[in-house]
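The next part holds the structures, each set out as structure tokens.
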Structure P
Amino acid sequence: MKTTSTFTGKDFSFCFYLIFYFAGALSCVGQIPGQKNPPSYIKSVIFEASTPNTYTPVIALGEVLNFSFDDLEGDQKYYYYKIEHYDYNWVPSKLMSTEFASGFPEDRIRKFENSFNTLQPYTHYRLTIPNENLRLKISGNYVLSVLDDRKNVVFSRRFIVYEPRVDVVVTVHRSRDIQNTYQKQDVEFIINHPNLNLRDHSQEIQVAVYKNWDWNSVRKNIAPKYVRNNQLMYNYVSEISYWGDNEYLYFDTKEIRNASVRIQRTRLEDIFNTYLYTDLERANRAYTFNPDVNGNFVVRTLDSDNQQTEADYSRVYFSLETTVDPGNKNIYIYGNYNNWALGEDNKMHYNPKTKLYEASMVFKQGFYNYLYVLADQNQIDTRAIEGTFYETENEYSVVVYYKAFGDRYTQVVGIGSANSTSLKN
């Protein structure tokens, strides 16, 4: 079949510039659109599909999402939830609630219980979507907000609902850019859409690419390079490119009283205190494979039967030895444990006595991934401390959005994923 380009030279140059810009730029820091970070007493927010071994709030229409969190004030507050539909750019859509949901898109979180036999008291809240009072009717971007009894937003989280109307084939390649062939990974993908009758693909189809479902990693506003019958091809050479970064570091507190491979010692005060071994800068070290869960975490404990309410909390102490001069930036402990946020809680401070960067945070018992990143108000640098390698295992996902002429909302019509363990070159 003959391949035909839909672009003029001028149009293609403009799209090439856009793609190069978005692929090469580092992620912006700050509040992610559609999301509000929780206060310090809200911990262990879990929002994921009910499918085993998934860590992301991305489901097909009709599937189940599990949402839970702990309130460390432990006073059984009344919390409410509200669900809103958003567009491609995570701006609230103009739909009425009855157009995207049946039942009550705003209701009380009715399932909650206090912790049992833990040093750190907390109240555990949980919710499933859909439930007996709510069912979603359409695909798209959504935001779930948790409200207090005065209906103020305490925090909010994104989630995506899709309908599998197109087939998305994603492949990951070692960078063909000679300067970055040992540091970068390129993403290519093809959208097969035999069931969509597109009038103007440039107006009706939009895509978003994510690395490890880190909301900060998104690449958007990417046009296809070629168009065939029922097929959009995003097979640029190196324009949709990501730094490979490094495998995530980890710690595991499922046995909270004992030291382990990554834990130097524990000490019991008002709650457990967990001291990790000092981490070393890895930017100038050789790549070493280390199995991880791509920045995610799993709450677990060996000491109880009900991990939701019997897993305890400990204050985990981090220390980092690095020669990197942050300048006017800061070093943060980065991962999905706090939804990839950067704030005072996970910012490190230099200790002149130990000559180390140090920080401590409270974590529920479990297995956690993290990296050290350098960031200011505008950019996140994942390479300065951890380094970047093409061998690093990463998961790349492509979300396909569709809005036909005359439609009042943007649908999500397909999602495709690929892992860098199967590099194509």
Structure Q
Amino acid sequence: MSLNPHEEHSTTRLREVLHGNRQSGKGGIYAVCSAHPAVIEAAIQQSLGDGSILLVESTSSQVNQFGGYTDLTPSEFAQFVDSAARSAGLPADRVLLGGDHLGPFPWRQETSVSALGKACTLVHDCVAAGYQKIHLDASMPCGDDEDGNLTERTVAQRAALLCQTAEKAHRGLPSVSSQLLYVIGTEVPAPGGESVDAHSPVVTKAEDAHRTLETFRLAFVEKGLSSAWERVIALVVQPGVDFGSDAIFEYDHGKAQPLSAALAQHPGIVFEAHSTDYQSPQSLARMVEDHFAILKVGPWLTFAFREAILALTAIERELLGTTSKPETSHVREALESVMLRDTSYWRSYYRGDEDEVRRDLIYSYSDRCRYYWHQPTVQKEIARLFENLGRRPIPLTLVSQYLPLEYEIIRTGELQAIPDQMIRYHIRRVLRVYANACSVKQPA
């Protein structure tokens, strides 16, 4: 992403939003944690529609100097988002890139020296690519950490090392841009790591939040990072929300109230909430009121993409039959095939008999199939699906059967029965829930 003076506007607007939340409990921002092109397109359209900042974040597993599971480096990801935004007419000062879980997670099996070295390279590359919101996450033990346990002080010291790298990379940028903003915290779920337990997660204790902030502050000061500490905007905590394969753990305001009240002692800090996917609109709105002012969403967006794609394959079968020419697409079959060939992204999440696992591969809230959409064989079948559906108009009766929510909007004339438009609309339904929770004003 090209750096220019306008980029300061997005970070300034973000800080204004968060300041307003601390003052009134109103207003927040959601972070789109996805690299899927359809999700990015939908998020851009949502930002254009409501006039909000587009905050897009990539995790250390998703995008890194080795490509991650998306085969994108930070520079390539930044260019992808920038190009998509420019093509759609979204101004550069409305786009903000963030790095989520930037730390040693992808290399945690290696020694701490090796893993942290690679994590520092990733942080450097993200800053060089134009990322401005940096989540420093060194909470996971590395291969040589004794007993697999880390003290909070060690986590804070490692995060400070990553911050030092980020600040140095920022000073080396060829042009002036706004200062970096940081998110810290140790009570974080692993990147893409939804709950696999049958019980809701325990809410972070207020005293633990106080201790974490002080531990990190001291670690920053020890490395001469007092200026950077002033730009720590959020603490990642556990608000008691999560989701599993077929369960959603809903936000409980009463249980989170002591944690929310703890922020009174920390001006300028809000909470960042991870794994908020599938929460009800009421829960998300209440979280924002309780100063969980940054809401992360990712799997729910690709979950919506999968819903729309499979609905379109059902429409395709109705239109073409099973023996006609051209041949119908086999999107689900291709997706299942690549998932069964490479089980690394889902095998520790899905349990049960063969039928239960096969069902979870496609339909689980955990949405582990999101790691496989970019595979060439899957992309080939999606292209075939679009080609087949583009051969003739899609009857509204079939849209009514398989995409009833889109059908209602098509009847108003606001949407056309065109595959990519219906997919984008289906994803934006999720984004609108977050926009409403964050009090994003809709245009008159």
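Looking at structures P, Q, which one was semi-axes √(5λ) of the Cα gyration tensor in Å, for residues 225-328 alone calculated from, given that it came out as 39, 23, 12?
P
When you work out distance in nm of label points 7 Å out along Cα→Cβ at positions 113 and 241 for each of the structures P, Q, which one comes out largest?
Numbers: P: 5.3; Q: 4.2.
Going through P, Q one by one, distance in nm of label points 7 Å out along Cα→Cβ at positions 113 and 241 peaks for structure P.
Here mean count of other Cβ atoms within 10 Å over residues 81-88 has been calculated and equals 19.9, so which of P, Q was it run on? Working shown, then result.
Values: P: 19.9; Q: 16.5.
That value comes from structure P.
One of P, Q was used to calculate distance in nm of label points 7 Å out along Cα→Cβ at positions 137 and 377, giving 4.3; which?
On the way: P: 4.3; Q: 3.0.
It traces back to P.
Out of P, Q, which structure matches 36, 24, 22 when semi-axes √(5λ) of the Cα gyration tensor in Å is calculated? Write out the running numbers ahead of the final one.
Details: P: 37, 30, 17; Q: 36, 24, 22.
Answer by label: Q.
For mean count of other Cβ atoms within 10 Å over residues 49-56, which of the structures P, Q scores highest? Could the numbers behind the result be given before it?
Working: P: 13.8; Q: 19.5.
Looking at the calculated values, the largest one is Q.
Can you say which of P, Q returns -15500 when helix-only ellipticity at 222 nm (-39500 (n - 2.57) for each DSSP H run of 4 or more, over all residues; to 500) is computed?
Q
So if we calculate FRET efficiency 1/(1 + (r/R0)^6) of positions 169 and 209 (r between Cβ atoms, R0 = 35 Å, to 0.05) for every structure here (P, Q), which label has the highest result? Numbers along the way, then the final one.
Values: P: 1.00; Q: 0.75.
By FRET efficiency 1/(1 + (r/R0)^6) of positions 169 and 209 (r between Cβ atoms, R0 = 35 Å, to 0.05), the leading structure of P, Q is P.
Here, each number is a calculation from the coordinates, and none is a lab measurement. Fair warning: this is a prediction, and the values are worked out from it, not measured in the lab. Cβ atoms are built from the backbone, for glycine too; each structure is taken alone.
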